[in-house]
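Once you scroll down, you'll see the structures, which are given as structure tokens.
What follows is calculated from the coordinates using simple rules that are stated; it is not laboratory data. Note that the coordinates shown come from a computational prediction; the quantities given were computed from them, not determined experimentally. Cβ atoms are built from the backbone, for glycine too; each structure is taken alone.
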Structure I
Amino acid sequence: MRVVVTIQHPAHVHFYRHAISLLEQRGHEVFVFARENDLAVPLLEEYDIDHEVLAGPQDSLFGLARVQLTYELRLLRRARAIDPDVMTAIGGVAVSHVAPLVGARSVVFIDNEGIQSHRITTPFSHLICTPSGYEETYGEKHVRYDGYQELAYLHPDRFDPSPNRLRNHGVEPDERYSVVRFRKWDALHDVGQAGLSPEGKERLVSILADHGEVYITSTQELPPALEPHRLPVPAHLIHDLMYYADCFAGDSGTMSTEAAVLGTPALRIQSFAGDADMSNFVELEEAYGLLRSTPDEEEGLEIVSEWVSDPDLAETWRDRRNRMLAEKIDVTAFIADVLTTQGEGSAPPRPQPARVSQ
């Protein structure tokens, strides 16, 4: 089979990279296309994944529409030349539009309810794959799986953290440290939403710095006071860094979930959190206790203050992670199977739950 994979975000690289290897091992041809991103393309290069960049980054919400149109037109041109059997993406706006025009199936992965772009994606998609707890439903073409998108690359069968990789960059994993993430709020679905305030960022780092090193990863420019805390490791080692961290906090939903499934106490502070929160965040918090989410900056700072003073925090989260893994699957195996399953809306064989990490 010929499979087209499209990438728009660093997390998409992680999500697909093991599946790409697995598909190629099974004899399938895989073609990867990307939009330029501050980290996505460098990650593709780091993992030695052959790819083609079809469009640059947007510099505004208006620019986002222009870049998206350019991306879809170029993807259509390349897909016509490749004649793929299946096209896949997270979110999948371009894939859902292009695949029917070239006679391919589109397999779209989503885990975020209530996003406006779903209205121009899901009606045109052949197959829509979501975690089992996803609240919305898409009829016969909807396939649910017992996992999170982040378990495609952080499942213990796919991710083997290394303390030596961190030591090579001056980080001692046996010493106390925290990881903090600040993100840009420039996506279409970010209109009217926000994360931490500038003052809140400095207060968060100050609280954590009293209990060890603080390492910041940010897509926004850091103020001079926080610049000394900038991430000391390359981007592809961020999951090693989070795995050994005592705490993660920030206004990124993706990285909060990554920390949670790694068993690192994870705090998400952003206006999206609240009564209408997305199902994956709710499940990680209410069913497994691996994540705390709040739209209230002051509440978030209080949670961090409590965590850094709790000597049993690491053991508590390790036990919670083991329980979660016992009930979830290796999502990479699911991706590879669903992409190569023939027929619209047909579900692949059900993978087995993950083994419990020790």
Structure II
Amino acid sequence: MEAWIGLMSGTSMDGIDAILVSFEAQRIRIHATHTTEYPADIRQRLCSLSQNHGTPDDLGELDHTTGALFALAARSVIEKSDLPSTSIKAIGSHGQTVRHQPDGSAPFSIQIGDPNLIAESTGITTVADFRRRDMAVGGQGAPLVPAFHNAFFSSAGEDRCILNLGGIANITHLPADGQAPVTGFDTGPSNALMDAWCMDQTGRAYDKDGAWAEEGIVDQSLLGDMLSEAYFSRKPPKSTGTEKFNLEWLKIQLNRHPDLSGADVQRTLLELTAVTVAQQIPHSPGMTIFVCGGGAKNRVLMRELQRTCSPSRIASTAELGLDPQWVEPTAFAWLASQTLSGKPGNLPDVTGASGERILGAVYFA
């Protein structure tokens, strides 16, 4: 049996999710999971770097530091399993995105977390730098997880949409018609803005269960101003990040609405996510929207998505056999297996690349 490790830290920058899995006849078997949280000072430095506040020294030091933490996450998940490390074929490491600028004359995407350190620390071949090969042939380099969604979550019996509510929200539309193209893109902000506002106003890293947002009411004027952001009306392929949707962006919006309570702003940000997802999902009769990512734990957001996305049903990817927290790390374990098998990992209909490509750079043990 061949096993694989997937390592993922998203735009929320709250920690590194590690999963040890094997893939057997299109089925996923989970052997162990583990989360390594970022120390508060490292998270703050990463957030600062992502907003262009930093030096080359900061970039280099954080590349090393996060690489050591990714390696720790990999070792920890191995220790929690009953598998010998010799059974693990490779580690797929997404790394930590600190800047994603897929448009313009010189598109780029930067993920740090030195894979050399991961390979040396674990003695396991590591695959990393998944995004840039897709970008080299005109793609956005994101989202990359739709290929995994298609491989494991598609159904001939119903149209499905996989909605990932990370720092940024992204969707994958999986038509029941196997001849129809799989599509996907980033719809806009999800947890990133809500978390940033919650930290700014309360000192808490996130709004647990959406409880603070539930204390407020939607301000339609602020919501309308935020919905006028050009990104929401752009046609895919498209991807975005905290480079655009960040606390500074929000405070510019709030300049026109100085008297709103913190809870009203939080509730309006939650509504922004629910509305922009609903407006951009390609709805079809009888479609189910399966939710993954940290936002799946936000009870109020899930409730409002059911309202805005009606009549589509909102469900958890747990119904498909994979807990919402572990979808993305599992995807990067699978992408590593695609790389070492010499198979493509991107979907050109999703990213806009000119063709399928084998993704990632391989760091042999």
Structure III
Amino acid sequence: MSDLVLGVGTSHGPLLNTPPEDWGLRAAADRANRALVYRGAEYPYDELLALRAPGFAAECELDVRRRRHTACREDIEELGRRIKAAGVDVLVVVSSDHKEVFGDELLPQFAFYWGDTMRHEPFTQEQLDGMKPGLAIAEVANVPATSTVRPGHPALARHLIERTSAAGFDPAASRALPPGEWGNSGIPHGWGFVFEQVLGGGGTPPTVPVFVNTFWEPNPPSAARCYDFGVALGEAIRDFPAPLRVGIVASGGLSHFVVDEELDRAFLAALTARDSDHLRSLPDAVLRSGTSEMRNWIVVAGALEASSLTAELVGYEPCYRSEAGTGCAMAFMTWQDENTASAGARKDRS
């Protein structure tokens, strides 16, 4: 039987791959946004700034940005070290597709990719030139320099499809990814960030991608549904007959594009305390915009419900890019055997 030996949660926001001097490139888009989501409601930038007075000007100072960026990069490296030290045979990576692969033709709540391999494609210069301000500088770091083939694990993936289906879920099954937004059938940035940034590029373990529709109406799954799906996913992983060492990763989050430290800290505390009631009760109105990617972490928490692994916060950095509090809160966490978890992890520097 397989064993879940490691859990990981990581943010993957563009500020992580953007020099702090350039964080303002995305702030310009925030100021033009008429529907910034904060605690379940939508605000134009000026109204959000007034609501959150006196604002976050001090958090936007360049030295603060630099400190937070450096801390995040250290945390990403630490996650990579822990994954490699765990000696996993396969990774199950749970993330959200920003309509890079699945679009309005078919938008599954949950989907598994069960192909033998997956393409990981670089962007063309034309694609980079067409991205919104502040994105190209970050997204190029989530793809390899040349076309790369990453290994899948079709046997485990098919088993997970069958077992979660038997548990009452109806996941989609993709053996060949659609051409998607970029026309290349490549694995999107939620997984690319793990491959390139956390694991450092190059060779990667066999990976089972799990897609969660966190963003898109009309069918994002509720927090409770995500947690219950995670429970079924964890049971299916442990029930796989081969003796695999499996790691499971949540990629995305936390609160953005408006940072909400109170929401984040309560969420991280619930993860650490295995407070399933809190995780299952997060309302749909809050899980919108980028904050919706918390759903990926909820799935992973459900998958680890029956494990003996201990949650440990590696780091949390609320990365602000405007006075109204827009930006992305970055969090990095692992679930490990308490005998191997790092005793010296940096907890929270804010």
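Worth pointing out:
- Among I, II, III, which structure scores highest (criterion: distance in nm of label points 7 Å out along Cα→Cβ at positions 80 and 200): I
- Computed 31 for relative contact order in percent (Cα under 8 Å, 6 or more apart) - originating structure among I, II, III: III
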